[in-house]
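A short reminder: the numbers here are calculations on the coordinates, not readings from a lab. Since the model is a prediction, treat every value here as computed from it, not as a measurement. Cβ atoms are built from the backbone, for glycine too; each structure is taken alone.
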Structure 1
Amino acid sequence: MERIAILAITKNGIKIAKELKEKFSSWEMFAPYKFSDDDKNVNWYTDSTSTKIVELFKSNNALVCLFSLGAVVRLISPYLKDKKTDPAVIVIDDKAQFVISTLSGHLGGANQLTNDIADQLNAMPIITTAADVNKTIAVDLVGKDFGWEIDDDSNVTKISAFMVNEEKIGVYQNCGRKDWWAGKLPPNVTIYPTINELKNSDSKGCLIITDQIVDNILLENAVVYRPPSLVVGVGLHWDTTKETIKDGLMSCMTKFKLSEKSIVRFVSIKKEKDVVGLVELAKEMSKSIQYFEKEELASISTPNPSNTVQTFEGTPSVSEAAAIKSSEGELVVEKQKFPPNLTIAIGRIQN
């Protein structure tokens, strides 16, 4: 996490907070000025704790509070929004016997922080999240460490309930890391090799890990994850516009039923100067661009080489060769032509 604050308001709490600061040096420590001992590692504040906790709650990714759980809840409750934006909150008692995951246990990382702190203090971690207690899959965390994005989180709560209640859960995956779950899968979870087998199963809920568009029939009881798996190869002229590239890309995504949420980057041939249209589109979509020299692309075997491209670019393929080389995988979309100045091919990264 980027910003973590420790807030202590008693003498014992400050002692424990200093111990934590020694273990986690990047964390910021705060305590009331009335207890100041001139320790430069502590931010001694003069305003009220009720004011300070709100400031820290709004400006940090996680907040570790060394005072009573009830007081913490009362102080932060007016400022709670949702689990996507609220910081992790951990509460530690005045004798460091218990470390309590209080808020944003999964998405905010409070559960992991609770365990980390408890290990350092030799205290008991208190975690009440059902998935953790039952040692089953946390639906809202699947693939998070690998950069996977949940397509639509409206079913997360429902499918999480199915999971912890040991209802039958089916999983289908066609891209992304296969080691998203360490160890043996829970007994109520079955992996299906094809989407049709999942559809025809008696699964009450589904986890679908794919860069493809999913049939609406499955979506009612499914959570869909989008791994960063697609690389877009682009062959273009120096004056090809952002609008032309975007229209061509969206045409490909629609035709081949792929999700733009799984696009990792654009790839193309290195020219004397960057094509403004491609740079603008990459910026608009918050994607990177990777360029290859013509000699690198010329060495790649592609299904649709072109003598014309060879003449003008010094390689028989740009879009397909770039997509294959960058993804180190397979083409899921062979070269699509958008005359007069654009070709697009899409590769899938193999994990």
Structure 2
Amino acid sequence: MESIYYIGLDVHKKTISFCIKTQDGQVLNRGMVEATRPSLRQWAGAIGRPWIGAMEATMFTGWVYDFLRPYALELKVAHPAMLKAITAAKKKSDRLDAEKITDLLRCDFLPECYIAPEEIRELRRVLRYRNLMVREATRMKNKMAGLLMEVGTPYNKKRLYGKKYFHNLLDNIEDVPDSVIQMLRLTRSSMEMFKGIQQQLLEALAHEEDIRDRVRRLMTIEGVGQVTALTWVLEVGDPRRFGSVRQAVSYCGLSSAQKESAGKNQRGPISKKRNKHLQTMLIEAAKLAPRFNPELAEVYARELQRSHRNRATLAVARKLISFLLAVDRRQTDFVLIDMKSA
């Protein structure tokens, strides 16, 4: 039977360090390869034996994983925080990191993390770009209002961002420098460009049938809109990877950090080890959802009596996660069961 090689990869922007070992730990080869597709193709084709590989999750891991996956029997991605805790040492180098990953892989100690399918990661990239466009459009709106206030021009705040009102305003304002007029026109055109791009991106995201069905089911929850549902679907990926609601809350960064020692338990602020994109979207949704969802409104009111608004918003966000996870797991429309009458 042909033996299997175990390969650890330490991925960086320009180079990838590798270490190849047998099952019993014998080093067969180690070195460095350029982080380019032609170099990786040549390197993978020259291995000559079936192999299993592993690498740490970084911002460069995605394309390397997708490119090397057809060459390997199995390719795994390690959780960076857990990997750092396991392999902490005084000496650190790319060569040593690759060897440590190899040893963890062949001994079955690798702290493997979830990696979404390529198509989900592609759509996730599009959604994150859309969210960037929204933030830029908001900045443009604020800048437009700021420029008008700087030159003392009165305006209707509710109508300012309407196309017809804005152009009429520019035609009728007086004693305003030409530079301000030009900046206002540029700001307005940038805002319209961002708005158009946002619509195109949302249409592209909703094109996939499976994603469209999941989004439709999630939107049966009162207070959950298209963007919130899309963000959940693309950032979470497979909802079955969460064993409980508590794990999902932790992944979204809505649980507080915990320090327990000598019988003392201290809770800190919400953890920074989270999916920041999902955290931001859920907090924004939690601020609006109680207006449309009576159950979430009750959670908000109950928590507000005991604490302040920020904690009440976090409580709503956690409850919203439990709703989203239940609908996504069961693949059914949202139905709230009244336990009192049941």
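Looking at structures 1, 2, which one was helix-only ellipticity at 222 nm (-39500 (n - 2.57) for each DSSP H run of 4 or more, over all residues; to 500) calculated from, given that it came out as -8500? That value comes from structure 1. Given structures 1, 2, which gives the highest value for mean count of other Cβ atoms within 10 Å over residues 58-65? Answer by largest value of mean count of other Cβ atoms within 10 Å over residues 58-65: 1. For the set 1, 2, ranking by distance in nm of label points 7 Å out along Cα→Cβ at positions 18 and 74 places 1 highest. When FRET efficiency 1/(1 + (r/R0)^6) of positions 114 and 178 (r between Cβ atoms, R0 = 35 Å, to 0.05) is compared over structures 1, 2, which one is greatest? Checked 1, 2; max of FRET efficiency 1/(1 + (r/R0)^6) of positions 114 and 178 (r between Cβ atoms, R0 = 35 Å, to 0.05) sits with 1.
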